[in-house]
1. Work out relative contact order in percent (Cα under 8 Å, 6 or more apart) for each of structures 1, 2, then name the structure with the largest result.
2. Where does the value 3.2 come from, among 1, 2, when distance in nm of label points 7 Å out along Cα→Cβ at positions 128 and 216 is the thing being computed?
3. To test your reading of the models, identify which of 1, 2 gives 11.9 for Kirkwood radius over Cα pairs in Å, for residues 144-199 alone when calculated.
4. Give the label, chosen from 1, 2, of the structure having the highest value of distance in nm of label points 7 Å out along Cα→Cβ at positions 80 and 208.
5. Here Cα Rg over 2.2 N^0.38 Å was calculated and came to 0.95; which of the structures 1, 2 was it taken from?
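Only the coordinates and a few stated rules stand behind these numbers; no lab work does. Since the model is a prediction, treat every value here as computed from it, not as a measurement. Cβ atoms are built from the backbone, for glycine too; each structure is taken alone.
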Structure 1
Amino acid sequence: MPYRLKLRRLTGRSHIVGIQNLLRDREKLQADFEQEFSRFFTQRAQWLAKRANTFEAPVKPLDELIPKPKRILVLSPHPDDELIGCGGTILKYMSLGAEATILQLTDGANCAALLGAEPAIRATARLREAEQVARYLKVDDLRLWGLPDSVFQVDEALVTKMRDILVELNPDIIFIPFVNDLHRDHVKTNLLLFQALQSIANQSNVFVCSYETWAVVPGNAYMVTTEFFERKATALSLYPIPMKVVDYIEFCARREAYHHYNIKNSIGFIENFQLLDIPSYMKMMKDES
C-alpha cells in the first residue's frame, strides 16, 4: 500500500493529537493529500471521463437523503475496510436506531504484517480482531465468511449465498467499497453484489452506498462524522495487525479532514460516498463490464 507509518501508541490521549497542527493547516493538508495520493485522483478522473455528465448530482448529506434506515448492511472485503470506509457512518446510523450487519468476506490473511506466520494464524488472526471491533461498536450481527484473501472467486455458490443474506436482511442501505478501487477483492465484491441483485425482484427501497478505501469516490453524498471520529479511531486501533503496515488512523483523519474542508470549508471529518438506487447501481455495473 502507498502509505506506511509506524503505529503511534496514544493510550489515554486523543488519537489525532499528534497531527492536530497538520489538520488545522488547510492548504498544506489539501496539497499534501492530493500529491501523496495523486494516483487515486488520476484514477477517479479517468473513470469519470468515460461517464461524462453521469455523476454530476449535487452533493447532499447522507443522513438527510436517508434519515433513519432500519437496517444497514456493510460489505467488508477485509477486516478493517468497514471502519476505513464508513466507520463513523455506522456509528452515526446506529445512534439513530439502525440495526447494523457487518459481513467480513475474507480472512484478511494476505496482510503484509502476517507474511511468514503459520497458516492457521493467518487464517484466523484478523477475524478475531473483527470480532473485537464488532463488540466495541456494539454490532450484534457480524458475519465471517472467511474466504481466502485476494484469491476468492465469484461463483454460483457464492452469489447464492449473497442473495440469501440480502433476502434475509432486506437492508435499506448496502455499504460497499467503490467499484473503481485499487484492490481486486473490492472490485470482486461489487461483482458479487451485482450478480446477487440480478436475481432479486423487489429492490425499490434499497440503496447502494459506495465508500472509500483505496480510491477517491466521485461523491454525491456525505456524512459529517466529527463527533464519532475518536470512536472510529479507537476501533481502528483494535486492528493492530494491519495497523503495523499502514497508520489508518492518520490516513482516515487526513482524508476525512480533506473532505470536510472541501464541503464545509472548515475543520472536521466527513466520510464521502456515492449513493445510488438499485437501477442506477446496476446500470453502472453493466457499464463496468
Structure 2
Amino acid sequence: MARRGRRRRTPWGLLSLLVVLALLAGALVWALRVPGGDLVVAERCLTSADGTTHDLAPDQAANAATITAIAVRRGLPARAATIAIATAIQESRLRNIDYGDRDSLGLFQQRPSQGWGTPEQVMDPIYAANAFYDGLVKVDGYQEMEVTVASDRVQRSAFPDAVAQHEHVGRSFASALTGHSPAALTCRLRAPDEPGDPQLLLDRLERDLGDTGATLDAAHPGRVVVPVDTDGAGVRRAWVLAHWSVAQAGELGVTGVTADGRSWSRQSSGDGWVDAADASAGQVVIDLAQS
C-alpha cells in the first residue's frame, strides 16, 4: 500500500508576511496614482509651528477652517480660534456628528436640552461655532487663561483637562487659518473625483467669511478671484482666504490656490507652497477641477 503523502502546510508566519507585502504593494500602487507621483498613502492636511508638524484629516481641517473663519468674521483674536478648535477636537474629533452623550450633537457636542439651540441648529457648523464664541466672549480674560479653563467656562465639560492635549494642534491651525502664519497650511490630496462648482465655492466663502468680494473669472472657467489689499492687513487677509481654500479643497474640488506670490497645487500637493513668479498682487486666485 502506498503511503499517503503529508500535505504541506503554509506556515502562519509566512502567510502573514505575504499578506503584509500584498497590502504594501497595493498602497504603493495607490500612492503612485496620487497627482505628481507623491508617495502619500493617506490624505492629510498639515501645519507647521515652531518646527513641529501637526496634521488633521481633510474633513477635520475643513471644519477647523470654518470654525476659524467665524472667529475672523467676528473680529476675534487667534486665541479664540485656538480654544474653539482644541475644544472641538476633544468633543467630536472635529467632526459634525449627529450623536453623543445624552442629547449632545455636532462639532462642540452642544446639548439642546441645556439651551444651546434646536438639534438642527447645533448640527449647523456656523451656528455651533457662533454659539461657542458667544459664550467665550463673555468670559473675562479668556485670552490669558489656560485653554482648559477658558473652554470649561463655556462648555462645562465632564473632562475639562482633556482639552489641553489638543492645544498645540489648535494653535498651529488657528495661526495659519487666521493668516498669522503665511504658507503654513497645506493638504496632500489625490485628484478630485468630479468637477468643482464655482457657485458652491462662492456660497461657501460667503457663508464662512461673509462678503469677500469674490467673483468668477470669465476668462478662466472654474476660477474664482478674491481681491485683497496689499498692506500688512491685506496680506494677512490673503492667507486667511488661501489657507481656508486649501483646507476646503477636498470637499469643494479646489485644484490650485495662489496668494502673496506663492501657490499651492493639488497636482503636486506634497510640495506645499512654492514661489509663483506670475502671481498678481492684490488678489487670491482659486482654481477648481474642470470636467
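1. Numbers: 1: 27; 2: 20.
Of structures 1, 2, the maximum of relative contact order in percent (Cα under 8 Å, 6 or more apart) occurs in 1.
2. Working: 1: 3.9; 2: 3.2.
Considering all the candidates, the number was obtained from 2.
3. Working: 1: 11.9; 2: 14.3.
So the calculation was done on 1.
4. For this comparison of distance in nm of label points 7 Å out along Cα→Cβ at positions 80 and 208, the top structure is 1.
5. Details: 1: 0.95; 2: 1.19.
Going through each structure in turn, the value belongs to 1.
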